[in-house]
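Novice: As structure tokens, here come the structures.
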Structure P
Amino acid sequence: MSNLKDIKNRIQSVESTRKITRAMKMVASASVNKAEQTVKASRPFTENLNILFKKMLDYVQQNYSRTTLRIKSPVDNYPELLKIREIRSVGLLVNTSNKGLAGAYNANVVRKTIQKIKEYNAQGIKTYLFIIGQKGLSSIKRKIEQYDCEIAKTYLAIAANPNPEAAKIVTEDLAEYFVGGKIDKIEIITTRFKNMMSYFVEEWVVLPLKTFTQDHDKLYDGVVDPLMEFEPDKHQILQKIVPMYITNIIYQSLLEAKASELASRMTAMSAATSNAESMIASLSVEYNKLRQASITNEIVEVVSGANAQMD
């Protein structure tokens, strides 16, 4: 009977787990639909801003100047942000989540981050980490002690609620490190949402920027518009659009990461619910077999006792 009680307790425990995973699956499913719509709606703007900005860079031809600019913060110093210099240190913006139970989502991003740190260390390049999300912070802290690496900034609230204002804060911090000479390159380690079932871990180079002529972008043939006018002048326009471009790239990465996280959590909770149901079915069969065997033994004992009294 003790075996029956143990199995019954296990069934009840797995049923409780199934209720939790099913609820989490439903929540993630409802959220991922909204996140998918948001990320897909933002992609055309990001792509067109990318095209417009790189056309401007081709037209200006690195003729940057700060003489007529009013620079209040590092993010306003567009000539320094566009400067290409020898890379001695790199800033990595890492997008992870605050919560777990999302399959291998966070582990994949952390693995890619450690791989990049190793590659840069092998080249004698130090890395500064700007980490979004508690899960990434906890995992990376345990793995970077042996590398020439430093956690510069952490952003925990942003992972739960990605928005343009949050992206602007990250942009200002990255610009401060870049303009101050602490980092010479900025990359984002993030995920690109594909559909409800899959995503890709990617690295996006934010700075230094490349023009279409330099990277042979397929969206643009490298031919500069014959007429491009700037009002009031190109330097003031660039001072506005460079921070906008960087902020939008960061914001897009936050949206892609959030959609990927929710999709991964929905898939993981769906698999966990299915596994729980299979385990319940298996334990129920085992419970019924033991119960039937117990009943059979009791019947045998009663019959045996009755036969003994008749003898």
Structure Q
Amino acid sequence: MLKSSTIKDLAHRAGFDLCGITSCRHFAENEHHFREWLAAGYGADLLYLERNLDKRFDVAKLVEGVKTIIVCAVNYKSARSLGYPTPNHRTKIASYACNRDYHSVIKEMLTTLYASLKEIVPSLKARAFTDSAPLLEKQLAVEAGLGWIGRQSLLVTPSFGTFVLLGELVIDQEVDSYDSPFVGSRCGECHRCIEACPNSAILPTMEIDARCCISRLTIEKEMTGEPNSTSLDGWIFGCDACQSCCPHNRTTPCATNPNFATPLFDPASLSAEEWLTMTKEQFSERFGNTPLIRSGLPRIQKNINQD
């Protein structure tokens, strides 16, 4: 049987800053609230959220034979994560997107962890996920003791605040011990994230109204009949507004993982004019391995013109 301490040690060697371990269960309460959220229309036109709902809230239905979920997190905080030199900067980009695409990076790290575990248990079977399947990542992180879900609906960790990216390795074997869920919230009476959101997208229920969330507005497929008057507040890809104001992020360290410690570019150094005159070839060469490729240059240029 795999030991919890061994798994965590190997996760850190693979480059993760945090690792917690939990067993599988059906999250019935989360499913109920999620269905209500969808029914209220808060999911906008993100139709993929409506698919595989039974699997989203029960990992055992997503991966046959799964017994254990290893939840890993890596810190990506950079100097740009806490804001820009001027509040009216026109080409703001969420700080996670200033690095190599985290989907690829974290998948590589999880693959390394899996290979290390297989050396100990050759028969081990596993699947790796990072924001790539109907998996209840943030709640699983809470169950694994990594932190709590804050008012802005993000995972907040005691060591690294909200600037963490999650990855999960689900395995078909039990381990010698599991982590206790993180109990309670440390948000207290603070409402800074709610007050900081330019479009009031954060609901009192610690949920997001995706219809007016800048991250969706700048990246995802545009809704039918969506008004062009919706504020982007200078953001052209993603948004860090509800994170840069969070007290839990103020004193946390910047990333040390080589994939995130030195961002590939600083959005503050790029003017709107540079973006608007950039060719597709220049964009692909400079940003082709970053998350920006998801929206593409025409969408980014449209976001600049919209604001």
Structure R
Amino acid sequence: MATIFVSHAWADLELARALQVRMSNSGHRNRIPVGAAVAGNWRAKYSQALASADVLIVLVTEASLASRNVLGEIGAARVLEHVRGMILLPVLVGSTAIPEFISDIYCFRLRDPAELDSLTADLCKAINDNTKLVPRIFISHRHKDEPVVASLTALLEQAFYIERTDIRCTSVQPYMLTPGERTSELLRKEIAGAELVIGVLSPNTTESNYVLCELGASWGRDVATFPVLIRGATYADVPSPLSERHSVSLENEENCLQLVDYIASRTTLTRREGAIGKVAQQARLLAAAAKQRD
């Protein structure tokens, strides 16, 4: 499913919230719920959420056309459309005419709130037909560490409801790249759109240019990045500038469980209910795998 950002004027809050609920019920996710009270630098957080979204749905009304925030979000989406393929889905509310600056884009029409269910179905079809989803979690690692990351993905599968498109892990099925895909271009896009990048670091990770580039890209794009240590790695093995960030060793079972809690707090993945025993068992297996030396 896609990560969406719903752009709207304050006057259209209730309509935007009703649409978002329907899109969420259809399986799509919104990193910042419509109308949520965002603490701290709200403008930066909204900008980050928009930049990492797959789809911008904008309610086009007289109020939104007078909103600098909405117009700015549309402008940003036009750029992101060319940079990484964001889908822009304008919804004309009531009798609002098509604005000149989006006249080249197909616009949906909502004449009455009673038609929200039908509109949702149309938007979902457009998303499914036109967007290539990016993973929620990107696992950066050396291919030599495949046994550890295989155990890590197994832990995620036990702890969360996981679809194939939720994780990118280039050495573990079914999360590997498919034949024919342009590796560097696709991975850049996926890192930029991920909700969380997990850097699996062993003592020899600095020998991998790919891992260093991936972690540098996630840092440069301000994507949430969490280094985890395996095979005896220490804080000294965390490359700069990620060395400034907290990291934990997966050789400790409790740390593996804490990683699950961290992922739950930083992503839109849904936790499995009643899976505590299986999660604990897989955490033990992950800790054992992480202790194995090269």
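Quick note: the coordinates plus some simple rules give every number you see, no bench work behind them. What you see is a predicted model; the values in this text were computed from it and never measured. Cβ atoms are built from the backbone, for glycine too; each structure is taken alone.
Novice: For relative contact order in percent (Cα under 8 Å, 6 or more apart), which of P, Q, R scores largest?
Specialist: Comparing P, Q, R by relative contact order in percent (Cα under 8 Å, 6 or more apart), the maximum is at P.
Novice: Consider the structures P, Q, R: one of them gives 6, 21, 24, 18, 10, 6, 5, 4, 2, 1, 1, 0 for P(r) over Cα pairs in 10 Å bins from 0, in percent as calculated from the coordinates. Say which.
Specialist: Answer for the origin of the read-out: P.
Novice: Who wins on percent of Cα pairs over 14 Å apart, for residues 129-168 alone among P, Q, R, i.e. which is largest?
Specialist: R
Novice: Now for a different question. Out of P, Q, R, which has the highest value for distance in nm of label points 7 Å out along Cα→Cβ at positions 25 and 265?
Specialist: Once distance in nm of label points 7 Å out along Cα→Cβ at positions 25 and 265 is worked out for each structure, Q has the highest.
Novice: Work out the source of 3.6 here, i.e. which of P, Q, R gives that when mean projected area of the Cα convex hull in nm², for residues 33-80 alone is computed.
Specialist: Among P, Q, R, the structure yielding 3.6 for mean projected area of the Cα convex hull in nm², for residues 33-80 alone is R.
Novice: One of P, Q, R was used to compute helix-only ellipticity at 222 nm (-39500 (n - 2.57) for each DSSP H run of 4 or more, over all residues; to 500), and the answer was -21500. Which one was it?
Specialist: Corresponding structure: P.
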